[in-house]
1. Computing relative contact order in percent (Cα under 8 Å, 6 or more apart) gives 28 for which of P, Q?
2. Given that helix-only ellipticity at 222 nm (-39500 (n - 2.57) for each DSSP H run of 4 or more, over all residues; to 500), derived from a single structure, equals -7000, which label among P, Q identifies that structure?
3. log10 I(q)/I(0) by the Debye sum over Cα atoms at q = 0.11, 0.21, 0.24 Å⁻¹ computed as -0.43, -1.08, -1.28: which structure among P, Q?
4. Could you figure out which one of P, Q the value 1.8 for distance in nm of label points 7 Å out along Cα→Cβ at positions 61 and 85 was computed from?
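Just so it is clear, none of the values below were taken in a lab; they were calculated from the coordinates. All values reported here derive from a predicted model rather than from experimental measurement. Cβ atoms are built from the backbone, for glycine too; each structure is taken alone.
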Structure P
Amino acid sequence: MTFKNQCLIEPKDITAIEIQCSECQYRSIRTVETWSQDSGSCANCGQMWFIQYSSDLGNLKTLVLSLRAISELANKGNKAPFTVRLEINCPDSTVRP
């Protein structure tokens, strides 16, 4: 017999995005609802997080806006004919909520 643990979350379960500076370890946390592309550099040490003119910051913005849109769709009384779930690495199975 084989068992497989699978851990899934829905986009609406993601409530915030955290960016941590690799230079000074400063953490910036923005909710998915209020995030805008204001995180181009560390507010603590000024370290630039994205290469100028690269699409990296735009990709992050697209991710956040997509999470927001998919969550709003799910919150409209589940009128969508599908459910989106993301598989994540399962936490240690000895820890139970």
Structure Q
Amino acid sequence: MAKTVAKKGRTAEDFRKEHDQSYIVPERIRAGLAELGDSWEYEIDFQKRIGCNAPMLAPYREQFADHMVEIKRRPGRSHSRFAWCGSVKLATTLRDMVNR
């Protein structure tokens, strides 16, 4: 008769990767930025790319501020818009454009 080997359970790291938003969201942001490479997109499109909504993304914006460009509010708009850039170099270039 063959001996049955008990299947090992999952680790705390496995649990973290599936349930800890403070791990999941930054990882999604990093992956999204890598996908963008040397390009940019508006925040709403970036949210779709990474599978996060605005309330999920908001607590991590500061952590990735170097990749973001604020596009100041224009007449007729109620708020500023944000663009996410795959590289800090591109974000700096775009920031210089909107701050002239």
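1. Here the read-out was taken from Q.
2. P
3. Answer by label: Q.
4. This figure was derived from Q.
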